[in-house]
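Read-outs throughout are calculated quantities, based only on the coordinates presented, and are distinct from any laboratory measurement. In this text, all values refer to a predicted model and were calculated from it rather than measured experimentally. Cβ atoms are built from the backbone, for glycine too; each structure is taken alone.
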Structure I
Amino acid sequence: MYKTFDVVALGELLIDFTENGTSKQGNPILEANPGGAPCNVLAMLKRLGYQAGFLGKVGRDMFGMQLENALQEIGICTEGLVKDEKIHTTLAFVHTLQGGERDFSFYRNPGADMMLSESELDTNMLGNCRIFHFGSLSMTDEPCCSATKKAVEIAKTNGAVISFDPNLREPLWKSLDEAKEQIDYGMSQCDILKISDNEIKWFTGEQDYDKAVAYLQSRYSIRLILLSLGRDGSRAYMGEKRVQAAPFLQERTIETTGAGDTFCACVLHYVLEHGLLEYSEEQLREMLVFANAAASIITTRKGALRVMPDRNEIDRLIKNEI
């Protein structure tokens with residue numbers, strides 16, 4: 001059956017203030033970049049030619065307008081984007097550490113992204129998507145937590161594949177026990193899980209990745225598990241199959257913002273092209289190599305949402321490296 005949207009995502013849409021030089025007085029200059037993991041995923045998918053729609057909430061303020069304009073400029077459908085009259089758009093200040101890793105400070109107490117309610121969901125979008133993607137940050141507080149779970153229910157009922165990325169941001173949770181409880185919900189609902197090395201160790205308590213994945217497979221019915229390993233590349237697990245692909249390390253890497261989201265989007269691209277089938281090891285490797293290459297390119301650029309690589313750039317990197 002034809003679906004209007006290839007992927008619909010729900011979650012945070014915010015401003016990432018990233019460092020961009022120093023003023024004459026020695027103060028850091030901050031650039032207001034559109035951000036938010038779910039929209040980064042959609043931006044990459046849009047770059048690859050898919051129809052993408054977003055569900056979320058921003059403030060009716062200058063930053064909310066900037067974010068809406070950015071999504072429209074990229075071509076992401078904003079029919080499901082709601083504006084809050086009282087609560088301001090969420091802000092994140094990103095400090096880039098040596099090696100490109102990041103430290104976040106959030107201004108979100110509350111932020112507009114937390115205020116999306118069940119009644120504000122665009123049920124037409126949820127009923128007309130092939131994949132529904134979400135993370136854990138829309139489940140830190142009410143009413144957005146209930147809205148997220150309602151959205152998952154509607155998308156599942158209408159036959160969508162469910163994709164989940166925990167994207168743990170520790171400072172935004174009241175407690176890590178609550179974070180674990182909500183991430184447990186996400187894992188119980190998803191067909192595709194993208195999780196990072198530090199997240200899977202924290203969630204399972206296992207230091208060995210294979211044992212950690214085996215724990216998840218014994219507890220949940222997740223068909224495809226993607227494990228991102230930073231400078232060690234990535235792994236895919238499907239049933240008994242386990243495939244690892246090396247990273248594309250770049251001397252020009254400046255920050256890792258959006259790398260995991262770009263990787264996740266490229267996995268969803270593979271699923272959209274082939275269907276969520278029982279992939280061979282060769283197919284899993286092909287998926288990982290493409291996703292690793294795209295993630296590598298985004299680390300050489302400031303911001304993420306507006307500067308996603310296209311298919312030709314990704315293919316060129318793979319061809320030159322192999």
Structure II
Amino acid sequence: MTVAQRDTPVRLRLAKTAHLAHYFERRGDALAFYRRVRRVGEPPPAFGAEHVLYHSWLPGFLELDRGEVELIRLWIKQGGSPPSLSGALSATLAARGWCDANAEMRLDQLLEKAFTVFPAVQNPVELGAFLGEVATRRPRTIVEIGTAGGGTLYCLCQLAAADALIVSIDFPGDRYGEGADDQECQLFASFVAAEQRLEFIRDRSFHHSTKRDLAKLLAGRRVDLLLIDGDHSYAGAKSDFDMYREFVAPGGLIVFHDILMFPDTWGRGFDVGILWQEIAGKFHTREIIDLSAPPLPPPPNEAEHWGLPALGFGLVMP
């Protein structure tokens with residue numbers, strides 16, 4: 001599936017190598033897991049330069065000389081034709097197709113990046129179907145509760161409208177996914193295009209002050225997509241739904257992740273499935289579930305879903 005990009009900004013992202021190196025070290029277990037179950041891929045690269053350039057959905061990194069960083073930064077900000085760069089860098093950008101403003105995003109390439117670079121804790125079949133829904137809607141305002149390693153956040157930023165506001169609500173060090181630390185948040189800030197805005201509320205979602213902070217950031221904007229993937233306990237997930245659905249626009253979408261998690265299978269505190277059954281009985285809903293996924297525990301390798309069990313997305317429809 002391809003995604004047509006209207007009024008497309010420069011699809012390049014600029015990051016500090018120190019932030020990437022810290023991220024790869026902290027998320028190394030997840031990256032190694034995906035390499036192992038898929039039997040493909042290479043360890044994250046090591047860099048010598050201070051900055052690297054990467055593309056919104058195409059693979060690879062390019063190290064930049066210090067003199068090229070500001071030219072690239074200005075190009076990303078202003079758009080237009082590529083600046084006067086060194087012959088080698090210009091040739092590499094052209095050869096990789098990174099300068100083609102008319103290129104259409106391929107969801108399979110974006111999905112690949114979500115597991116080989118910014119690992120999402122997701123079943124890939126389900127994540128691909130969910131991202132297809134997001135691409136169709138191209139939301140202007142997104143709130144994600146529970147960011148962890150940022151893989152899903154990365155995908156949402158690439159599929160959101162060119163002028164989107166994206167808000168991450170995530171508590172550092174949470175038991176359900178190792179919330180992002182300071183350096184990771186600085187890396188995540190590179191996820192967005194020039195006209196997009198990414199904001200972080202680094203607090204527990206059930207605090208009244210968190211809701212107040214979100215209201216300030218929204219400043220009257222209505223939320224097109226609310227993704228609930230934080231505290232997986234019954235009370236935590238229900239609190240997120242009850243507290244934040246008032247911000248959702250008419251026609252907007254509320255999405256739960258891990259609707260197949262039940263305490264009998266996953267352990268105490270993994271109650272999203274119980275809550276989802278209640279919500280599905282009261283609202284118009286749709287489910288995204290990989291019916292071909294293996295049972296728990298997963299076998300070592302499966303070609304399509306990489307041996308990952310179904311986790312499930314639950315969509316509360318307009």
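A few comments on the model shown:
- Which entry (I, II) yields the derived value 27, 24, 20 for semi-axes √(5λ) of the Cα gyration tensor in Å: I
- For 1.14 (Cα Rg over 2.2 N^0.38 Å, for residues 200-279 alone, calculated) the corresponding structure among I, II: II
- semi-axes √(5λ) of the Cα gyration tensor in Å, for residues 56-167 alone derived as 28, 16, 14 - corresponding label from I, II: II
- With mean count of other Cβ atoms within 10 Å over residues 24-31 derived as 15.5, matching label from I, II: II
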